[in-house]
Structure I
Amino acid sequence: MRLLIVDDEKMICEEFRETLEQEGHQVDCARDGKEGLEKIQSQSYNVVFLDAAMPSLDGQGVLKKIRTFSQVPVALISGFLTSTREKEIMQQGAFACLRKPLDLDRLKSLLRAVENHSRTY
């Protein structure tokens, strides 16, 4: 699968990329919401991972903009998710919310679910 990670923290993006590439995925990174939107508009992705807390355009803002032109599965990642905020994010069209530090088993499970769902079309 082709994946996009949008996170302003370079180390997180690189570690995330390395882990996903070891699983056989093709991974691109964007350092902020604007760059992430540009990549999504110019390339096709199976899943987009958005950091919830980025300067200028946060993950929820990027998600809202994505939903105006795409139904790509989006997962928001945060170290500070309340159940109320998670519910709000899901209502805005995210398919998942992941907490930092990332649970690799949950991540792999989500990717399998997206892959299985895309085969049903």
Structure II
Amino acid sequence: MQRLFSTFANGWPGAGLLLLRVLTDLVLLYSLIPRIIDRPAFGVIVPQMIAVLAGTFLLVGLWTPVVGTLIAIVEVWIIFVVAGDPTVPLMLATIGAALAMIGPGAWSIDARLFGRKHIEGRQY
């Protein structure tokens, strides 16, 4: 993961990425709820469920490049499979692709797992 991103954004940019991840997850959940209430066909609900599961990983910042790409692909799939206004899926596909390219930020599990480590020298 560290090879994909030279740094994990900290400070205001990191907070902005965190807000973007939270907003994306909330919109994914918000777009799923009406679909569940309408009791759609299985083929219509599957992409929504995949997107929400990926959004959960995105929320905590785990495997962000993979999950962002998956969200972008699934949202494009939703544009072609589900009838209706394609505005929200198009927006989510764009945000997913952008997060896959930008990275998760410092406030994420990816940063904890794959970020640069500070090695402290031993004191004699």
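Bear in mind these aren't lab numbers, they're just calculated from the coordinates by the rules spelled out. No experiment lies behind these values; they were computed from the predicted model shown. Cβ atoms are built from the backbone, for glycine too; each structure is taken alone.
List of remarks:
- Which of I, II leads on Kirkwood radius over Cα pairs in Å, largest value: II
- Of the structures I, II, the one that 0.8 was derived from, the read-out being distance in nm of label points 7 Å out along Cα→Cβ at positions 75 and 107: I
- In this comparison of I, II, the computed figure -14000 for helix-only ellipticity at 222 nm (-39500 (n - 2.57) for each DSSP H run of 4 or more, over all residues; to 500) is attributed to I.
- With distance in nm of label points 7 Å out along Cα→Cβ at positions 19 and 91 derived as 3.0, matching label from I, II: I
- Value 22, calculated as relative contact order in percent (Cα under 8 Å, 6 or more apart), assigned to which of I, II: I
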